[in-house]
Structure 1
Amino acid sequence: MALVKAANPSQIFGRDTFRELTTVSRWKGLALVAHGWAMIFALAWGAAYLGTWWAWIIAIILIGGRQLGLAILMHEAAHGLMHPDRRINNWVGQWITGVPMGTDMHAYRTYHLTHHRYTQQAEDPDLSLSAPFPTTRASMLRKVFRDLTGQTFFKQRSAQVMMALKGFGPGAKEQNLFVGKVMLRFFAAQIVLLALSFASGLGALPYLVWLIALATTFQLYLRIRNIAEHACTATGSEDPFTHARTTYANLLERATVAPYWVNFHSEHHLFMGVPCYNLPRAHRMLIEGGHAGRMTIARGYADVMRQVISPSPAAPTQ
């Protein structure tokens, strides 16, 4: 199938303005990474120190959002938008944002660029994330339950561990060996985080807060973010403005399902060379330029969920 249609940024913004929008800062991306980790450590240690049930719940809710933020910042690095020095960009993207979340940035880069070339078409590796929608309310509730009870996390990680074990056996396939290396790095990162937890004087409790969030709220936020980006959009038309959805996010949504401006996903697909911190400006300029009518824009994530849940019993129930 043909590549999806691309926008011409010079015609929309002008060359000089687009050059400003695509300029990668030497410090903003790194500051966002520092912010994400600082929030995680502060919340995890704060919950462990206070020891109350409400502190743990607040921490798990918010840490899941910062974990998604780390994944988003790895995505930034995969596009080369973390830092103008490619070596710094790749090192931070791989070891500081990717490995602790169990992802290899370099492999993700290849995978993700294919998604951009063939968005929502048969060749799109992310098609399975949006294809089941619209779905029934019962199906959505089952997904939410699996995420928040850790079932999604356990299923995914156990499958990776099984592949990894095969990767270190005789006659191992290259893919299994690769997964094995990814999992070894992931477990090594968890050991480092656990050691930092003990170094805080609070034993394993801060790490436990991190792990519970990783197994529960992070999984749910990741699902909602994936749904909001492409589910029930008109991708496939000749207009590149239809290839993704932008969702306006309030403060709570930015703290959970939409960290670091990931909600401006239509702008990202139109101009994937624009760093995340410049996407709000790109959005404002598109609206001021009269392009709002061509874009898929949702008023909030609750609005998106209403769009992707069908009252019809005939809707897919995967």
Structure 2
Amino acid sequence: MSSDNWTEQDIPDQSGRVAIVTGANTGLGFETARALAARGAKVVLAVRDTGKGERAAVRMSGDVSVQALDLTSLDSVRTAAADLRAAHPRIDLLINNAGVMYTPKRTTADGFELQFGTNHLGHFALTGLLLDRLLPVPGSRVVTVSSTGHRIRAGIHFEDLQWERSYRRTGAYGQSKLANLMFTYALQRRLARHGTTSAAAAHPGLSNTELLRNTPAALRLPVTLLVPLLTQKPEMGALPTLRAATDPATAGGDYFGPGGTGELRGTPKRVSSSPASHDETVQERLWTASEKLTGVTFPVR
């Protein structure tokens, strides 16, 4: 297995493993789920639109099922977690992939700003509710998909987490993706005491997916012109996630992204996240706030 030119062919045999992938009916999630199923994993597509999920499942080979999950509703997250716990006594991989980007100002069913609520809080709750199914399984992993956007106008705005005073879609996206990394690092500290499950993160670089549909109007023309030149196909964008999930050499707290210039494209390698993402004081404050907002506590402290 080449560490410098890691491809889908380097995914080890996944037979006997159970993988849950959120947002798996399209784009990066679809390619992640497809590749895992092709290597023998039992894959659950956890998606908001089960019709689209079923159509995606028939395009994959292997053992693939669909679970309804709407990350914008904590009621849906709890229902999905209960269904998954009933169906799967053990879980090997939880891949927190689903996300929204640069959306107009909207809130979730629970009143959270849409990007923070979907990208971070929904996955925080889902992970906490499923974690006891991973903890007994040696080599199990939680992989959360972040973005280079975690560096853009990014901070955790505790004074206005839900952007009620003013709203900037790029800033809100940056906060949610920074939160993904802080969650990963804080979770790994807790998991390290158990020694079986680990947490890692990944970003896809610049991939041509449906996430780009909410690009602000002022950027739409340049993005449209540059997309064919700068982006990579979803199957390449999924490789950092797949490496974080399956490479035997992945360590807890690793962060993978494309290895090309600016981490925009290319085969995956370990990359660095911003200094802000490593602030443990802010990580723990975010963890406490997330527990309070979701009502979910973790079986690791």
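We did not get these values from a lab; they are worked out from the coordinates using the rules stated. Quick caveat: nothing in here was measured; it's all calculated off a predicted structure. Cβ atoms are built from the backbone, for glycine too; each structure is taken alone.
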Fill in the blank from the handout: The highest value of distance in nm of label points 7 Å out along Cα→Cβ at positions 114 and 202 among the shown structures 1, 2 is in 1
Practice task
Supply the structure label, taken from 1, 2, corresponding to distance in nm of label points 7 Å out along Cα→Cβ at positions 10 and 186 with the calculated value 3.2.
Solution key: 2
Exercise for the section: Work out the source of 120 here, i.e. which of 1, 2 gives that when volume of the Cα convex hull per residue in Å³ is computed. Expected result: 2
Problem - Among 1, 2, structure where helix-only ellipticity at 222 nm (-39500 (n - 2.57) for each DSSP H run of 4 or more, over all residues; to 500) as derived comes to -11500 - result: 2
Handout entry: Structure from which 18 was derived, relative contact order in percent (Cα under 8 Å, 6 or more apart), options 1, 2
Key = 2
Handout entry: Rg and Dmax of the Cα atoms in Å, for residues 42-121 alone derived as 16.0, 49 - corresponding label from 1, 2
Key = 1
Fill in the blank from the handout: Value 3.7, calculated as distance in nm of label points 7 Å out along Cα→Cβ at positions 58 and 290 from one of 1, 2, is from structure 2
